[in-house]
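> The structures come next, written out as structure tokens.
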Structure P
């Protein structure tokens with residue numbers, strides 16, 4: 001899962017980012033609404049974590065504008081405004097969930113997975129693809145009912161391919177999902193992860209379309 005965190009308090013942002021990355025969530029962090037709008041225009045994100053009190057404006061007004069402009073990405077509001085009228089206003093403005101500060105990171109992670117699952121049209125966490133089963137919450141993979149251990153990047157790559165549902169993803173798109181848009185990585189990093197994933201789960205798991213990108217391969221029994 002790829003998350004855009006919009007939070008101007010660096011201490012809070014570092015804590016959120018550290019907790020989410022331990023759960024294999026890729027996080028990009030911006031501190032202003034202007035930066036958030038630019039990121040949403042240029043890059044894919046699965047969920048936006050939005051603080052409301054930001055240096056260049058009110059997050060609630062920005063959210064309303066994003067929705068008017070057609071943004072469909074789920075938005076989870078993180079704010080110290082914890083009164084019931086504030087929660088109602090946040091959800092009415094286009095927020096999909098509302099979590100007052102302070103909060104437990106485990107609860108935040110659970111809410112993120114629930115939001116992402118709903119956008120994928122799934123009622124439960126586990127995803128089945130042929131003889132491979134993946135639980136994005138438990139971060140566990142099974143092949144023929146046997147557990148397969150994958151490191152973080154390979155888990156994120158597998159989840160990204162599963163969620164794309166056969167849609168072709170370019171090398172740059174996969175880099176954004178695995179590393180974020182502000183991280184420099186080696187040019188062959190994605191090829192290396194795909195090689196390891198194929199070695200562990202079979203060559204069929206990733207299909208290469210030369211000159212275009214990659215997609216989830218056909219299910220194998």
Structure Q
């Protein structure tokens with residue numbers, strides 16, 4: 001209920017009145033089946049925009065994956081992140097137990113939820129893609145029937161740049177690519193290469209570069 005109220009009263013009006021979000025390729029995203037959404041990351045707004053792609057009655061089944069060391073660093077942020085946004089905390093320290101790293105993410109997918117992943121790992125510079133982390137390939141291999149949806153967003157780094165707290169009105173563009181699937185003939189390196197090429201292709205199409 002809190003998540004629903006937050007999006008109805010704050011997120012949706014903000015996106016409509018302050019920024020304006022132009023979406024291309026919406027038909028590539030199913031809002032009724034479990035999916036793995038993979039997008040570039042320039043701003044804290046990215047998560048809210050991706051969640052807003054879904055109808056309000058589906059929000060409870062959309063789970064952002066977020067760094068535990070940041071979003072659980074104090075009790076108030078932890079309460080908001082877990083209760084309102086419904087994040088799946090991910091330990092990104094080098095000494096994290098790899099065997100348990102994706103346990104909660106896999107549980108969410110098994111429950112029919114969709115998850116949001118930023119393969120760069122943290123917020124980067126606008127219009128620049130950092131190298132992708134390969135964890136997505138492990139998930140895709142374990143859930144070969146679940147579509148992996150490549151997405152590129154432009155403008156979020158100008159509305160709320162990394163390290164800034166003041167919002168700047170600016171249009172946001174979202175381009176959703178065709179779903180990818182991990183097949184028996186796919187290797188993890190091939191999948192990551194294809195995923196990165198897909199997102200870079202969306203970037204080039206959107207920015208004309």
Structure R
């Protein structure tokens with residue numbers, strides 16, 4: 001389910017929820033969160049187009065990634081607007097330890113799917129974790145978190161959570177096209193536990209990952 005009532009982990013391949021204190025930390029420094037979020041959207045668009053160049057042979061991938069890149073760049077502009085409305089600036093992108101570790105994990109954990117399948121599943125987990133965290137932000141704001149700033153921010157994050165839910169499914173389905181549904185289903189289960197350990201090991205910061 002991707003509607004407003006979705007629980008944070010509902011419909012996602014994640015096994016470990018984000019620490020409950022993360023939303024308060026994130027919303028406690030909204031400019032830093034928005035700056036990081038904007039970079040995440042831009043990186044997602046760039047990664048989508050890089051996949052087109054790297055794996056054009058995967059059925060449906062070029063068109064799916066072109067559509068996803070357009071959507072991610074629209075989100076980038078929207079987040080940038082929110083940041084600038086608050087007087088913030090984008091700044092350089094910080095290293096994303098989570099994304100780097102999940103990509104390495106997907107490629108090194110034994111019984112892999114091959115270059116295309118493993119990379120697509122890494123992207124699937126990044127989108128799924130973003131979905132969960134957008135749901136957490138929306139829920140905290142809807143519950144009355146005292147966050148000065150743009151009106152409608154809860155609805156904005158709720159809408160983006162629905163987009164990220166679609167995106168993780170897109171990457172999963174493309175991986176299935178490259179490596180087969182049964183293999184992808186098994187791989188998702190194996191990666192999920194390790195992904196949860198990565199999340200648990202990272203500090204709570206005003207960042208999406």
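> A value of -0.25, -0.49, -1.69 was derived for log10 I(q)/I(0) by the Debye sum over Cα atoms at q = 0.08, 0.11, 0.19 Å⁻¹; which structure in P, Q, R was it taken from?
Of the structures listed, the value fits Q.
> Something else: Suppose relative contact order in percent (Cα under 8 Å, 6 or more apart) works out to 35; of P, Q, R, which structure was it derived from?
Considering all the candidates, the number was obtained from R.
> Using helix-only ellipticity at 222 nm (-39500 (n - 2.57) for each DSSP H run of 4 or more, over all residues; to 500) as the calculated read-out, with -7500 as its value, let me know the right label among P, Q, R.
Of the structures listed, the value fits Q.
> Still on this structure, please answer the following. Given 1.9 as the derived value for distance in nm of label points 7 Å out along Cα→Cβ at positions 38 and 54, which of the supplied structures P, Q, R does it correspond to?
Here the read-out was taken from Q.
> Given 30, 14, 5 as the derived value for semi-axes √(5λ) of the Cα gyration tensor in Å, for residues 78-141 alone, which of the supplied structures P, Q, R does it correspond to?
P
None of the figures in this text is laboratory data; all of them are computed from the coordinates on show. Keep in mind that this is a model prediction, so the values were computed, not measured. Cβ atoms are built from the backbone, for glycine too; each structure is taken alone.
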